[in-house]
Structure I
Amino acid sequence: MKKFLTFFSLAFSFMITGCGGSGDSASTQVSRGTPVTVASISEQRVEVLEQSTGTIEAPKAPSVAAETSGRVTTVLADAGMQVDVGFILARLDDEVQKNRVRSARANAERLTALLENQKRTVARYSDLVLKDSVPENLLDDATSQHAALSAQLEEARAQLATAERDLQQTIVRSPLAGIVQAKRISVGDFVTVGQPLFDIVASDRLRIVVTFPETLSNRLRIGQKTYARLVRATGDVVEGTVTELRPKVGINNRAVDLIVNLDDSDGWRPGSAVIVSVVLDVREKSLTVPAESVVRRPAGTVVYTVEDGVARQKLVKIGVRTKDWTEIISGLEQSDIVVRDGAGFLTDGATLDVREDRE
């Protein structure tokens, strides 16, 4: 009997101990809400942008042609090279042009000497006519001869200037600062007047041509601000303004070509693709929330606000969106506190465990 009482006492003690442990665990497992972080609503300037892809063009893209004939002796420029005004692109054999210069100069010097002699003859006949020593017709002939020689000398001087210019044109120079887009000659080629030698595009004054759909035509204006960056680059955004609008009527569309002149185009080249954003509208004081705060629900686009430790679902109308923030057109007040991280896991009325408060 004593053994039985001892066993019963031990069993009863174990039961009490087990029950006491279970009660302590339940008391520590307090029901907690969904962990979230929160943020205040910001007020900032918002630009409404429309984006499209365009191409860099050069308004000036002359083809440098030969202005005299000759065989190419030297080529100093190649495609892709940056050149300044007056840079020597190539040289032509100038022996023929030098001979023409010598011949034209000699003819001009000969006629100059004849003209000086005829001038003295006219002066002498003038004195003799005054003295009635010679008939006047001799003076008339001398004067006519003087005029003819003067005309011949002017023609000779013009021929000399042409010959000297042809000699200068054996050195082919760049007419503008730019980039050699194409080289069309090689050493040994014989070129004639008017034959294209190089294609050069201006690098000091480029422009962007970008096409937008007809639906935006009534919202595009000359003078609107633009942002442009190269497709292949992640940075280097260049600001500009719309300088020209050109309706582009096609068979299936009526698009609009938007022109942006580039004042700063260092490192940009004609033919490169660029992404252009044009500012269609500016809202100086718009309400914005973190991008993570905006989620989709069956009811629509919502943001969860914090009220007395629980989540309140607010239907909102959004505007401009970026990777960092979203503009709220309607549905929130500036004084609201919104859920940031964790918004995607909430429902209306959910209990919240605010872990961090972000401004």
Structure II
Amino acid sequence: MELRDIEVHAVRAEEEPRYRELMQAHHYLGSLPKIGETVWYVARWREHWAALVSFSAAALKCEARDRWIGWSYRQQYDRLKLVVNNSRFLILPDWHVANLGSRVLSLCQKRLPDDWQKQFGHRILLLETFVDPQWFHGTVYRAANWLYAGQTKGFRRTTQGYSATATGPKMVFLKPLRPDARVLLSAPALHAPYLTGRPKLMLEADHMRSLFHFFVGVPDPRRGQGRRHHIATVLSIAAGAVLCGMHGYQAISDWAQSLGQKARERFRCRNENGRYVVPSLSIIRDVLIRVDPDQLDQAIQRWNAVHGPEDRSLAIDGKTMCNAIDEEGPQTHVMSVIGHQSKVCLTQKK
């Protein structure tokens, strides 16, 4: 068999049942459902299927990968879509031929960036995969010039988050799709064509817990009667939503409703019948409209001083607020200080 006769193409809809059946029958981990951003490939020699390959969304957390890239936690969450996981690689029985594996990987790597762009509308920069050392040594990836980055800690994803104990670390291999992939992924700011849409941020669990304490001292403008949610809970949820890119009362409320029970507990949400309940849209809107803006700004500044990323430079700019007339007649003008690296508004003054 001549390796140059091997061809790789994306699995067509009518081929998917056969792909799943073969993967389930011959891969030691079985088949994976086609969820989210996923591309399946089949390698053929003439009309015969020789190998199956699956690429899907990258792992949310991988210390070895993140250390190799050198990005921050917030950069990682915003740019994770630029990393793709080789989630399955199967050479079918009777096709274990020397150099076939590295040949198939090379063909997939050449066409994957264009296929991903066409199907999902964004480019990719890096491939990753995890190899179980109890079964394999990663020889095919080494032969295809993938980089060994270290081992995982051995924790696996569960419906509640991650397993409590480590069960078998995996070897981590990486394949940059561009020579400057690591530089682009860890750069202070992304630019087109890799920046698509608004930047996304995610809060760590410690950040969620800490927000509440910084808002405890903010005076509550509401009457005590019928007050169901602590003002620190309402303000910390609103601040968390804004930090994660939400704009407007409805977006903040939708973000709050999407929080899981663990996240709601971190924000000190009200517990009703064993479940944590988030403030409604009307409560969030009422609190944000009536709260003292200076007290709110000072609380946010205190939180940012402790948990905000360091900025090497700041930008100061002002905007005139449309239809906002102060008590003396002129339109309100607001000055803002923005961190160049963090893109965080450090303070605003009227």
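No value in this document is a laboratory result; all are computed from the given coordinates. On a predicted model such as this, the values are computed, not experimentally measured, just so you know. Cβ atoms are built from the backbone, for glycine too; each structure is taken alone.
Brief remarks follow.
- Identity of the structure behind 11.2 (criterion: mean count of other Cβ atoms within 10 Å over residues 127-134, calculated), options I, II: I
- Computed 1.8 for distance in nm of label points 7 Å out along Cα→Cβ at positions 39 and 95 - originating structure among I, II: II
- Source structure (of I, II) for Rg and Dmax of the Cα atoms in Å, for residues 151-190 alone, computed value 15.1, 38: II
- In this comparison of I, II, the computed figure 10.4 for distance in nm of label points 7 Å out along Cα→Cβ at positions 135 and 319 is attributed to I.
- Taking percent of Cα pairs over 25 Å apart as the criterion, the largest value within structures I, II is that of I.
- Comparison of I, II - label where relative contact order in percent (Cα under 8 Å, 6 or more apart) is highest: I
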